[in-house]
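What follows is a group of structures, each given as structure tokens.
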Structure 1
Amino acid sequence: MNTCGSCKKNYAKEYVYCPLCGAAFHNEKSPAYWLDQARSLQAHGKNKSALAAVKKYVALEGDDAAGLRIMGELCYRVGDIAGSIGAYLKATRVQPDESSTFYHLGISYYRGAKIRKALESLEKCLKLDPGFTMAHYWLGIVNYHSGRADGAIHHFQKLLELNPSSVIANYHLGVNYASIGEHSLAAESFKVVADASPDDEAAAYHLGQAYYYSGKMMEAIEVLRKAVKLNPHDERSKKMLEILTNVANP
């Protein structure tokens, strides 16, 4: 007989799952048991134990895409980026048309400083699912960190087309516009961020800097004063404000 650990009912050995509550019976030779354990432990935030369980599941079941995706996520959570990449990569080979696997693989590649492969995986995600909005976010991040400001701007603009309310996309647009000297456009983007987060001294600093480089000195002074008021220890804003006020009042 099998006794369900959850509802305590007894069933014949032929059952893998409890027909009443759906829990897998305790059978360490059963892949279903280890998958159930992995999901339960993961749901309770016990990532290392969940990872050990899903590894046992994969060892018994073989290369199952769902199990490999769980393994990839758990490896990522515990900081095993190489393990995460390996699991997601296997999952893409088992199920090559699953966009979310390429998405997570791309993020793991980026975390592992494998920039070219991160770009390839995230672009593959979008090829499979053009509506995968967050792939544009990460493609923007990866392009920026590889020195491709134009590519980053393209993807953050696409993100805003798909999700116009994304404040963080405007922040990253501002950073990238500033990096190529488009300070007026940077100011427009940072203004959106500052309006959405009026208590964020970093947003005020970036907006003030963008105004300064756009030649809008009075606007820059006003915003930088606010930044210093929000955070009196912000040396960046204080130094820029000092420069501007000395220029405005020689």
Structure 2
Amino acid sequence: MAKKQETDELELYCHSTDKEKKEESIKTKFQERFEDELLKARNALHLRNGTKRHDKVVERIGRLKEKYKLVSHCYKVSVEKDSETDKAKKITWSHKKTEKTSGVYCLRTDRKDLDEQKIWNIYTMLTDIEDAFRCMKSELGLHPIYHQKETRCDGHIFITLLAYHLLHTIRFQLRQKGVRYCWTTIRTQLSTQVRITTTMKREDDKIIHIRKSSKAEPPHQTIYDALNLSYQPEEKLKTIF
């Protein structure tokens, strides 16, 4: 943690391994695309209708740097000019040494009475609150409200809040076991386990209905284990009519 003199604020620098992996993956893709475009620009110097004028080539490189500004600052690009023809005759590039910042983010506050742990706790609390409102407005259907009467609107909001408490309890129990899924991911994964009804007709014209759950796959088992639930939500049912 450091104090910034210009703004009289405290800055807490944090590092996330998952965030680092994600950012490095994005940077690698952008670097590949940037180098591909530089290669195209260099190859164009030897094509019949390719861009060869030095000023046009420099302009093209500038546009590429702006388009891929996430990674372009990591490169030193040089365009060699032919003084006789006023054309670019060579484009070269190399990596520059840059400070590694992937996975690092900064928390700022003007409260001097907080230590590192308290700043982090407040940040996670605010993140959870934002996530709660986002969840209620999207996944739990708080918006839009189509009711015309105030009592029905109040009922709609109340049911959403009840649903959120249940959702939060489930996610809290999952996090306790190291399973950090959003509600959409949980629903998507569990939706692939279904109840199946098989109907058969016997020789005496009676109908047999057999209802059972499909087999739990590893993604289901991870969630069920964290919540201490059975892999088979309901028992097999057999009825004859």
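Values quoted throughout were computed directly from the atomic coordinates according to the rules given, and no laboratory measurement underlies them. On a predicted model such as this, the values are computed, not experimentally measured, just so you know. Cβ atoms are built from the backbone, for glycine too; each structure is taken alone.
Check the numbers for mean count of other Cβ atoms within 10 Å over residues 90-97 across 1, 2 and tell me which is largest.
Details: 1: 16.1; 2: 11.6.
When mean count of other Cβ atoms within 10 Å over residues 90-97 is computed for each of 1, 2, structure 1 gives the biggest number.
Assign the value -15500, calculated as helix-only ellipticity at 222 nm (-39500 (n - 2.57) for each DSSP H run of 4 or more, over all residues; to 500), to the correct structure from 1, 2. Of the options listed, only 2 reproduces it.
Any idea which of 1, 2 comes out highest on mean count of other Cβ atoms within 10 Å over residues 170-177? Write out the running numbers ahead of the final one.
On the way: 1: 23.8; 2: 13.9.
The structure with the largest value is 1.
Figure out for me which of the structures 1, 2 the number 25.2, 91 belongs to, where Rg and Dmax of the Cα atoms in Å was derived from the coordinates. Structure of origin is 1. If FRET efficiency 1/(1 + (r/R0)^6) of positions 130 and 210 (r between Cβ atoms, R0 = 35 Å, to 0.05) comes out at 0.65 when worked out from the coordinates, which of 1, 2 was used? Going through each structure in turn, the value belongs to 1.
Out of 1, 2, choose the structure whose coordinates give semi-axes √(5λ) of the Cα gyration tensor in Å, for residues 178-217 alone equal to 36, 8, 5 when calculated. All intermediate terms of the calculation are to be shown ahead of the outcome.
Working: 1: 17, 10, 8; 2: 36, 8, 5.
Here the read-out was taken from 2.
Matching task: 14 is the computed value of relative contact order in percent (Cα under 8 Å, 6 or more apart). Pick the structure from 1, 2. Of the structures listed, the value fits 2.
Structures compared: 1, 2; top value of distance in nm of label points 7 Å out along Cα→Cβ at positions 114 and 138, i.e. the largest, recorded for 2.
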